[in-house]
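These are the structures, in structure tokens.
All of the numbers you see were taken from the coordinates with simple rules; none came from a lab. Note that this is a predicted model, so its numbers are computed, not measured. Cβ atoms are built from the backbone, for glycine too; each structure is taken alone.
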Structure 1
Amino acid sequence: MELRQLRYFVAVSEELNFGRAAAREHIVQSALSQQIQRLERELGVRLLERTTHYVALTPAGAAFLVEARRILALVERAAQVARTAQGTSPALRVGIVDASYDSMPQILHEAQALYPDLVIHQVEAGVPEQYQQLADGRLDVGIGRAALAPSGIASHLFRQDRLGVLVPRGHRFADLDAVPVEALTREPLLLAEEMKAPEFNQFTVEMCRAAGFTPTVHQGTVDSIRAASTLVARGRCLYCVPSSCISALPGTIWRPLTQPASSYPWSILWRAADDSDHVRAIVTCARNLSERLGWLTTAHQTTG
């Protein structure tokens, strides 16, 4: 059994599609399929049920997936320990949802002050992708809404981020101090790209439904908050967004949402089995920053 076979199996298990898994691992689909078949022969069990229309884990495959992820994480941890013992500067790979949000940059600034030799690599990825990369060891720390976190991923809630709506200058909401959620009934709302931020889309839709309506969704998607603000500035749609990124969005006006007021929950994410010093440091910095800035106890009323 080879480590690459474990990686390929994890990729197929998470994608449930050989083509996407092959693209993710940067190999041709036929080679990936051959390695999975070889792995099954060596184990003497069938890990996957597959036809031309679908791929599914067998019970044995589901059990093996848990251990495969654990083995890959341990191997990555062993590599980090070896690099540290050799005197190589420790490195931490950190997931961020979008460069416009300010929470993780502030946390990393604190961590860098405590560990000046720590090399931090920031990886922009949606929360579902962060879960995958955390599980297979490609990320050490992530950030996002933890409601849908799979088993094996630990989390710490550090911020309740006031939710508001971006509107173009001259919009009727621009002169309000706050916007009732119900007032969005007839406004076209832009949602995030579903593959990248399904948890944020779900949060937005649930907020609207709680106010008694199903939102009118703008037909089209963007891949970043800055691109969303450009659409808003042109008067094409409105966009619900937390307060933590509004300073990076010129050309628009942000107004907090009320009736009810909503806050988006941000959590630090990491592998539950990872007890490394630098992962703990990120969690501690997030907790300390949260307490100092009142991120869990105050609702930010930023306007403008």
Structure 2
Amino acid sequence: MKRFFALSRTTHGVLDIAMPGFVALLWLGEFPEWQVILLSVFTAFAAYTATYALNDLVGIAVDKEKFTEGINAGYSVEASDLRHPLAQNALSYRGGLLWFAGWFAAALIGSYLLNPAIIIILIAAAILEVIYCLLLKVTYLRTFVSGLVKSSGPIAAIYVVDASPAPHLLLLVLAWVFFWEIGGQNVPADWNDTVEDRRVNAKTIPLQLGTQKAGNIVLLTLGLTVTISLFLPQVSHLSLGWTFLLASAVAGVFLLLKPGYELYKQKEGRLAAKLFDNASYYPLAQLAIISIFVLFK
């Protein structure tokens, strides 16, 4: 099973579940019924497991080319020796395809039971993931597609707790996740993979624009992430005061802005991996914060 979980980057995927969990709890202002929580967690796990597997299935040819001279150390949240098992021939393509299909089917069923509208979001996210992979050698603007893919989970979570959410509040949440993904995940990941990406003439922000502009983009998008987070209480039924804003801002400063600024100043690949790791724990920190406020409201 290790090969299959490596295909789906399960450690990272589990951390990703915290983002829709935070958004749903913030939006609703209370814990849903336990049956909804269990089904939501299962559906989110299935969706993230399938989507990460889809990434490697679509990109297998390029991955094999990228890693002809070995795979870099990666990040602490997904540092397994079995990273990209398809590219390493540690897992058959058929096996990976069946793994994806099974989890995607489970995600579709879970989505239907939670709210059929989520099925549209799930399918759109899968299509966007395929587009993202196919644009690797085409344009660095694919980072925008990545932001939309990662935003799909939290947006779907809102539809679990609210059948008719206000569009402007949806856009607020989407913008927050969008900028976090670009500055805290996508650009740092590409920065860490510049050696491998150069082998295949990949079009990424660090390679196409250089590390100076990449650092500027990281700092700008993370700054926007923390700034937008201060407006997130608008989507909640809870009355969240300055203590929530302070806790949220502190999480943003230490997990996003501090490592982002270090990368901006020193421009070292290891600091890109450090930022990626820290940013991966940002949703979990936000989930812990809102859980405390819900419990003691």
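When distance in nm of label points 7 Å out along Cα→Cβ at positions 1 and 185 is calculated, the result is 5.9; to which of the structures 1, 2 does this value belong? Computed on structure 1.
Which of 1, 2 yields 5.3 for distance in nm of label points 7 Å out along Cα→Cβ at positions 97 and 249, as computed? Considering all the candidates, the number was obtained from 2. Taking distance in nm of label points 7 Å out along Cα→Cβ at positions 177 and 273 as the criterion, the top structure among 1, 2 is 1, with the largest value. Out of 1, 2, which structure matches -13000 when helix-only ellipticity at 222 nm (-39500 (n - 2.57) for each DSSP H run of 4 or more, over all residues; to 500) is calculated? Label of the originating structure: 1. When Kirkwood radius over Cα pairs in Å is calculated for each of 1, 2, the greatest value falls to 1.
Computing relative contact order in percent (Cα under 8 Å, 6 or more apart) across structures 1, 2 gives 21 for structure 1. Once Rg/Rh (Cα atoms, Kirkwood Rh), for residues 9-128 alone is evaluated on every structure in 1, 2, the highest one turns out to be 1.
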